[in-house]
1. Say we calculate distance in nm of label points 7 Å out along Cα→Cβ at positions 214 and 302 for every structure; which of 1, 2, 3 gives the highest result?
2. Of the structures 1, 2, 3, report the one carrying the highest value of volume of the Cα convex hull per residue in Å³.
3. Where does the value 65, 38, 32 come from, among 1, 2, 3, when Cα extents along the principal axes in Å, for residues 118-221 alone is the thing being computed?
4. If we compute percent of Cα pairs over 23 Å apart, for residues 238-333 alone for structures 1, 2, 3, which one ends up with the highest value?
Structure 1
Amino acid sequence: MTEQELGITKSKEHNTGEWYAELVQKAGLADYAPMGGFIVTRPRGYAIWERLQNNLDSWFKDTGVQNAYFPMFIPESYLEKEKDIVEGFDPEVAWVTHGGYDELEERLAVRPTSESIITPFMAQWVRSHRDLPLRLNQWCSVVRWEATETKPFFRTKEFLWQEGHTAHHDEDDAFDETMTRLEQYERLYEDVLAMPALTGRKPPHDKFPGAHTTTTVETLMPDGKSVQAATSHYLGTSFAEAYDVTYVDEDEEEQLAHTTSWGLSWRALGALFMTHSDDQGLVLPPTLAPTQVVVVPIWDEESKDEVLEYAADLAAELEETGVRVELDDRDNRNPGFKYNEHELEGVPLRIEIGSYEVEDEEATLIHRPDGEESTVDREGIGETVEEHLDTVYAKLYAEAEATLEGEIREAESREEILGTIGQHGGYVKCGWCGDEDCEGPIKDAIAAEIVMVPLDRDEEPIHDDCAICGEDAEETAYFAKTY
């Protein structure tokens, strides 16, 4: 890539869509596949996904979850056992009808989600109360064919995700599981992705098909749109009834299990990239960056050997302390090109080493998010770098938090909802009567919808009256445009 081709040419503020498409390709995250709606995830993009995955996977395992893997093809008869799933997913399903030249006796669905293939095996594996709780998770891809306006990581026909499926003795245990996963997702965004999040429930008309309760993590993008960042579902006994997930209790009585499912997709990566990145390129929190620190030696012929030796020693010391560090000692690129390249690729911290740093036994540190520069002592560089990486994370979180806090507004009428979202974007809170029909006028006018209601069903609504129809409000609704 030449220096002219290297940089981002679109504006995040003024042309967000084209800026994002350019960012994904030029930062080496993904390319577009030859089939519309699919992407090729490049090594840098996949490395970020792996780091996110490792954090979440370890938390799952710490709370009793075991990983498994189930076939990507689901017999049509399995889907039909739960009519709600068929009604909810039918437009999204890709079907396999032939194997080689032979027509299959039964169509196979490419999984849009896996309740209907996992739950039958849970039914086989659960016999006694001693087998509960059963907690399974799989990391896989799913296909949802209805996606039309696709955007890398945000919405593609095939996407990577994890899906957890559990069975429990009773409602209390299953609902605790649902909340545990919701809290882990919220923790992931706040402690790993440097993104503050809102948690709530989906309104009844937007629940996962067959679920009793769908809880959600919502994150706000810089353009004022909300992203459904993860969901955790309490499924009640509907799937247990459909697939005969029963157990014998302590009194030798047969009982229906209560089940949950929960998932997070690589949409989290899209939200991460869009939230923090800028017109210079990718911005990553140190928690997820494949390279946390790049050391760039700057030399002339007279100082070359000692600068390179000093920089190499410093990089080696950082590596020993566990920092993911790269030494960029290429002699066919000038320092300015290197700076731009590493900024484009989202390296959180750059260390510049020249003859002055060598002479004074120092290092110059530059933060990726804002270019803040400081000169520090060479001694104790490992601890100093860790402190600066923590500062970079704090900066990213603070900026995202300030954006979110300034983009939650209230409204008491349909006109206020439309005007506020139309002018500012973000979230608008209002009283809601609970009728899906009251979402229609907002969705039709400005493509905004109810993204969540409070987790606490007993929480008093923000206003006494529904902002749309004027009837008594049952709860608070959060309206927003969405990805």
Structure 2
Amino acid sequence: MKRITSARELGKLNLGKHAYALFVLCATTAIGLPAQTFTTLISLDGTNGASPYAMSLIQATNGDFYGTTLSGGAYGGGTVFKITPSGTLTTLHSFCAQSGCTDGDEPYQGLVQATNGNFYGTTLGGGAYGNGTVFKITPSGTLTTLHGFDGTDGSLPLSILVQATNQTFYGTACSGGANNAGTVFEITPAGTLTTLHSFDGTDGSCPDAGLVKATNENFYGTTLSGGAYGYGTVFKITPSGTLTTLHSFCALSGCPDGYGHYNVLIQATNGNLYGTTAGGGAGGVSWCDDGGGEGWGTVFEITPSGTLTTLHTFDGTDGSVPDAGLVQATNGNFYGTTACGGANNAGTVFEITLGGTLTTLHSFEGPSPEGAGANGGLAQATNGSFYGTTTAGGANNDGTVFRLSVGLGPFVETQTTSGKVGAAVKILGTDLTGATSVSFNGTAATFTVVSSSLITTTVPTGADTGTVQVVTPGGKLSSNVPFRVLP
């Protein structure tokens, strides 16, 4: 894996249709544990998209999944697509439909569904100035370009967006800004953008993964390069733009703490943050390596105050280059993917406990209908199964969408995980028709069953922080994370 030491180098790689320069996709019968079921739902064919690099699919309030592809589609600039849990795919938008790609080009990351029901995302290229865009797209596929980056306010917005409780979106751009080292920005649903911070190299460079909003109301993220040693950072930034560098990677010889951060951090139920590095760790030559011998990557934990612990170093046999983020499942463990390594050197799906015990759940076959190169992360659907993508392989070698079931049961998920008494909350689930009660940590709430996948409700008076529960004819369903009742 090529080491990237600056945002400018990243740009020179022509990240996009030739993104394999960054993530060398490896090649070559699926090895899964007996209790698991792996299913390839669809093989992309170029016309409906190719190379889905998005960090993960998202399950929307209608129960379907939405995602993006980096290339392919009607004009070759990538797509936004919808896929049902059973595997029916619909292309909602093909980018670069307009002269000069003013609607954007190459949506590198995935989408976020806002509280208004629409989806928001970024493209790394195109737009009025060719530096990327922020866009809105309705569930039916009507796309609006909200902002075109001009370089001074950022360039190469590789990140997924996150919506705060004030309805504003927050994101990052890998380059551009005051020092051409990237930015953190906020943008309203109407498209008004404000630059909150311009990186200068010493505090990091190329924040390519996006942000996570923590329970302390601050945002946390990573940079691909820069910092004290040049190998990237973990940072905290307040909603008003005050940035603190929490950790600089590659602090020791051989980079045992890792480097190369292409993923969004997640905050676990214990309050700490978890992520992966695509390179470094205690390993030797990477299975995806071009000869540099820079390590297989790591899984790490970092406290909100900045104490970092490496939980696992990949050794190739259990995966290599985990350049997507993690998801904490309903059993409390984390699940993720690697782009390479495993039994066939084509990537893996893994499970890792809070204490760092890792189990390889599935090794991809390689250039086959199953897929290869799981550069995207996983999403746990409310039916309990995981859904993800591969960037290569499949029947047409344009990537796949897959499902992996490991025996976890159904649950419900609240859209917005915090709010004051009286705040509107959407509850996403499976087979919700006929629900008889909704409660917030034991306090009953009034509700409306909108569809089999959606309930609307409000935070009831007297509720406090805790699990949301829905009683249906099929049984009691609990929320995957506690709902925080705000003062």
Structure 3
Amino acid sequence: MENNQTDINVLIKRRYEELEELKNKGIETFAYSFDTDTYSEDIKSNFEKYENKNVKLAGRIMTIRRMGKASFANIMDQKGRIQIYLKKDDIGDNYDAFRLMDIGDIIGVEGYVFKTKTGEISVHLKSLKLLAKSLRPLPIAKEAVDESGNKIMYDQFVDKELRYRQRYVDLVVNPDVKEVFIKRSKIVSSIRNYLDNKGYLDVETPVLQPLYGGASARPFVTHHNALDIDLFLRIADELYLKRLVVGGFDGVYEISKDFRNEGMDRSHNPEFTMLELYVAYKDYNWMMNLVEELFEHICSKVFGSLEFTYEDKQINFKRPWKRISYVETIKNKTGVDVITASENDLRALAKNIGVEIAGLFGKAKLIDEIFSLVVEPELIQPTFVVDYPLMLSPLAKKHRSKEELVERFEGYIAGREICNAFSELNDPVDQRKRFEDQVKMREAGDDEAQQVDEDFLRSMEYGMPPMAGLGIGIDRLVMLLTNQSSIRDVIFFPQMKPQV
């Protein structure tokens, strides 16, 4: 490692020397602009249209092959790579300047499109402009052949932690990574398109909140100096979106950043992206149908298929999804009815099946952990788990025909929760009691229990229409649809431990 760092330092020193030499030659090393008119992939996919036509491109040098008075190089732009051909007779002094350029430098080029004798689509340069000098060498993978004829790759940028920390390098040298994030953008756009076409309003609600709520989680706390008060980064958008429904909007949604002060693993990052949708006069049965339709829309529009591979699992999003009972499924797996079981019974069951019960307070937490262990891993194909215990759902409406349950569903795919939805509670008297029960749970030691939000209750007292609500974790959805095993692979800049 020490020798490698020494080599890098030598290369950086040489690049700074080249920078000074370019400046001494009167060559601009960090340009202000460059007008482009096409991308590499446009040329390569429509050669007949571009052959012998003049084009302007900009991109990063990824390979160089120098040959006296002529050279070849590959430049990479947003859409891909293309070869450029440079001759001293064509570009004059800029050819000498090119000798001071390196892999990683960003250049603008102008020339005509042609094919080389080997059939490679290329651009024959008439002019070249240095746009940004790269002063640090890229970790470009190199290829060698051993004595047995086997290809060996080295100097690859494969260290996961380093890739997350230096995503800007990761995107340059690992093209597949860029494709994941392009797909992410298209997934989010397809969601907005679907919801906008339904007539729902895309809104914004506060990130800084005087009282956090809408989910069971620990918040991040910050301080507002001018008001001299503590504020919380939102853990959910729910309570503010519902206020807007009270105000007269029949359908509102927000795709936003939420923050939860919790542990990190392959499916959790403290800063994450959520879709929340609330539609007046609907219930959770209606919302299940919308989710099925939404997922088919995303898959068809972005990927052109309803069938996906996630890790070693084949997933099919074709409607209808399977629907199973939360309580009955646990009972079938364990023989225990979690509604009638005592807390001691649940503790014994949890311990027996391997749940870590230290720090778990109350029946709700125990039930949730039991479900996570015995049911979730088997929910591979898209499945709605319906009708949750009331104690797990302080914001959901009581089931219209089943005691101790609420009208709630969660969607599971590949063993992970992908969405959560309710027939939303709109009775302010019942809601106040639920909040007060949460306060008791907090006093008993559950630091993720919700608080009494008096302003939200006041909004309900003005009259809240019945409604269906939905939350979808965008990061997990992108993981699933792009076959990524870690949430860090679908977030540009995931949270990391500080480097020592």
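Taken together, the values in this text are just the output of simple stated rules run on the coordinates, not laboratory data. Computed from a predicted model, the values in this text were never measured in an experiment. Cβ atoms are built from the backbone, for glycine too; each structure is taken alone.
1. Sorting by distance in nm of label points 7 Å out along Cα→Cβ at positions 214 and 302 in descending order puts 1 first.
2. 3
3. Only structure 3 yields this read-out.
4. 1
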